[in-house]
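What follows is calculated from the coordinates using simple rules that are stated; it is not laboratory data. Just so it is clear, the structure is predicted and the values come from calculations on it, not from any experiment.
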Structure I
Amino acid sequence: MGFNNLTPILIVPDVEETVKWYQDIGFILLATNRKWEPYEEVTWAGLRFESCELMLNGGGHDVNGEGRDVSIYIHTDNVRGVFEQMRDHVKVTQGLHKTFYGMEEFIIEDLNSFMVTFGQPIESMVRQEAF
């Protein structure tokens with residue numbers, strides 16, 4: 001038995017508003033439930049950022065900035081470029097920093113208080129800078 005992928009599903013209060021927020025930082029909308037239910041309220045969406053996918057489901061509640069029990073980690077091959085692209089458009093909770101586990105990363109908070117971390121192995125950055 002082989003596993004190929006893991007796609008997190010975030011339960012959010014407003015799927016359409018959340019889709020717009022993620023599109024503003026570079027995610028691409030793949031589909032919503034309107035593809036199959038054209039006259040229904042948007043209650044599900046699939047998004048992609050580079051090769052990473054994320055799904056949104058309606059029915060969540062507002063946590064008023066208290067944070068969530070789930071966070072998302074996105075691996076990238078250009079963490080500094082992604083940071084420069086996003087930094088002025090999102091709430092950055094931790095700027096670029098190096099970790100004890102060998103990553104350079106930054107953390108943002110989405111409009112529903114989910115933490116989204118973008119990270120790159122420091123080793124790969126050293127190889128890139130050498131060329």
Structure II
Amino acid sequence: MKLGKNRWHSIDSFRKRFVYKSDGRFDTWRILKTPGRVEGDCDDFAVTMLWLVSDQSMFTFWKKLLTGTASFWYCVTAGGENHVTLKVNDQYIDNIYPAFSSLPKHKMLSKASLLQIAVKMLLGKLTRN
């Protein structure tokens with residue numbers, strides 16, 4: 001994937017700082033913007049990665065989703081766990097395989113709708129900052 005040097009630096013920094021932590025009662029999606037160690041689950045990793053690829057622009061984030069350049073996929077891991085993967089510019093990435101790949105690493109089930117994404121991100125804003 002072609003990205004500028006600064007974006008690659010932000011992506012590499014995020015991958016190194018990310019620590020998996022399951023959601024609480026609600027399945028929420030949130031962009032992890034804090035410096036230092038960041039905790040989140042697979043969907044937090046995916047939305048943050050799209051935000052970073054979008055040069056930290058919410059306009060570009062939603063434009064990529066609206067135009068189909070990017071999408072979030074519900075999938076199942078080899079261990080049978082429910083999971084979310086980001087597909088952007090025909091490349092896949094997730095917190096289990098945090099490097100862009102032209103092939104998905106999990107069994108793909110369905111693409112998240114824009115409404116699902118918006119509701120889950122809104123819940124993320126309302127339930128935890």
Structure III
Amino acid sequence: MPAKMQIALMLLSLSVFGCGGPQYALSGSARVPGAHGAIQVEKADEGKLLVTVILDELSPPSHLGDEYTSYVLWFQPEDADPVQKGALKYDPKQRRGKATATADQRSFDLSVTAEATPDATEPGVIVVAKQQIRED
């Protein structure tokens with residue numbers, strides 16, 4: 001990615017997230033290579049984490065297959081099953097998906113998958129983006 005584009009993305013994420021807690025980069029998988037974004041992690045009540053995910057340059061889910069209608073956020077703590085944290089709010093004009101969720105754990109794998117319904121009970125096979133979150 002050209003240096004000017006990296007600087008623009010960094011400034012955009014600062015304007016979206018402000019100067020809160022730690023931020024993680026988020027890149028699209030091979031299925032959506034142009035997608036990129038960030039994850040903002042902030043301390044919440046009772047030792048929980050507030051996690052905000054923004055993915056830009058994200059094609060509509062139906063571009064991955066006619067059956068896909070939603071992008072869904074998952075947290076998977078070590079040695080545990082993935083937990084569905086809700087569907088990303090998708091804006092087709094901006095090609096942006098956004099979701100905010102709380103996490104009970106301070107370390108987990110975050111993933112976004114394409115799903116046929118926003119209330120999927122387990123992650124599908126099309127992983128759009130993933131990142132390890134470690135807030136020790």
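Tabulated values for the structure
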quantity	calculated
Computed -6000 for helix-only ellipticity at 222 nm (-39500 (n - 2.57) for each DSSP H run of 4 or more, over all residues; to 500) - originating structure among I, II, III	I
Of the structures I, II, III, the one that 14.4, 42 was derived from, the read-out being Rg and Dmax of the Cα atoms in Å	III
Entry that produces 1.40 once Cα Rg over 2.2 N^0.38 Å, for residues 36-107 alone is calculated, selected from I, II, III	I
